[in-house]
Structures are given as C-alpha cells and as structure tokens.
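Below, each structure is written out as structure tokens.
Only the coordinates and a few stated rules stand behind these numbers; no lab work does. Model, not experiment: these values are computed from the prediction. Cβ atoms are built from the backbone, for glycine too; each structure is taken alone.
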Structure I
Amino acid sequence: MPQLNPNPWFLTMLVTWTIFLLIIQPKLLPFTSTNNPQNKANTLNKSTPWTWPWT
C-alpha cells in the first residue's frame with residue numbers, strides 16, 4: 001500500500017508546517033476584527049398565544 005509510505009510526503013509536510021508556523025501565522029495574528037462584539041441589551045419579546053379556531 002503506497003499510501004502508508006511516508007517517505008515522499010513527510011518532508012513536504014514538515015516544510016509546509018514550518019512555513020505556516022514561521023511565516024504565515026505571525027502575519028495573521030496581528031490582525032484584529034473590524035466588528036468587535038458588543039453586548040446587546042436583553043429585550044424580552046412579548047408573544048401572544050395562538051388562538052386556534054377549532055378549540
């Protein structure tokens with residue numbers, strides 16, 4: 001089963017993770033969200049019960 005042979009893909013995986021950890025991740029972490037979450041006031045919605053015509 002050639003899928004279990006890690007020889008051709010292990011180096012690719014290591015290089016990919018190294019690029020992600022050393023280059024991409026530090027560039028992504030400083031970004032902040034433009035829509036910061038804010039607390040909304042809790043409003044209770046008053047609901048009226050449904051009146052069934054056959055009861």
Structure II
Amino acid sequence: MDIIRIILAIILPPLGVLMQVGIANKHFWINIILTCFGFLPGVIHAVWVITKF
C-alpha cells in the first residue's frame with residue numbers, strides 16, 4: 001500500500017499525505033503550504049511523511 005501512496009505523493013503530494021495521516025494532522029497542512037510554495041518541496045515532504053509513518 002505504501003507504493004500506491006508514494007506514487008500518489010509524486011503526482012499530487014497532499015493526497016498521499018492525506019491517505020497516510022488524515023486531514024486533522026499538522027503534516028497534511030504543512031504539505032499543502034509546501035506544495036503551494038513549490039511542487040518539489042511538497043513531493044519531498046510527502047514522501048518523507050509516508051516513509052516515516
């Protein structure tokens with residue numbers, strides 16, 4: 001299942017994080033902010049969250 005989340009994180013980073021930690025977690029909101037600043041920081045953070053949790 002983590003492979004599917006990582007693929008989603010590369011395509012749409014907040015969706016991968018949402019599937020991993022949920023909407024009420026601070027990592028989801030951090031990822032949305034990072035994705036707004038730039039796509040690559042959002043992807044890096046999303047992959048990190050998915051591999052950590």
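Here is how the numbers come out for the structure above:
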item	result
Structure (I, II) behind the derived value -8500 of helix-only ellipticity at 222 nm (-39500 (n - 2.57) for each DSSP H run of 4 or more, over all residues; to 500)	I
If mean count of other Cβ atoms within 10 Å over residues 5-12 is computed and equals 16.8, the structure in I, II	II
Test item: log10 I(q)/I(0) by the Debye sum over Cα atoms at q = 0.14, 0.28, 0.30 Å⁻¹ calculated as -0.70, -1.09, -1.12, pick one of I, II	I
Among I, II, which structure scores highest (criterion: FRET efficiency 1/(1 + (r/R0)^6) of positions 13 and 45 (r between Cβ atoms, R0 = 30 Å, to 0.05))	II
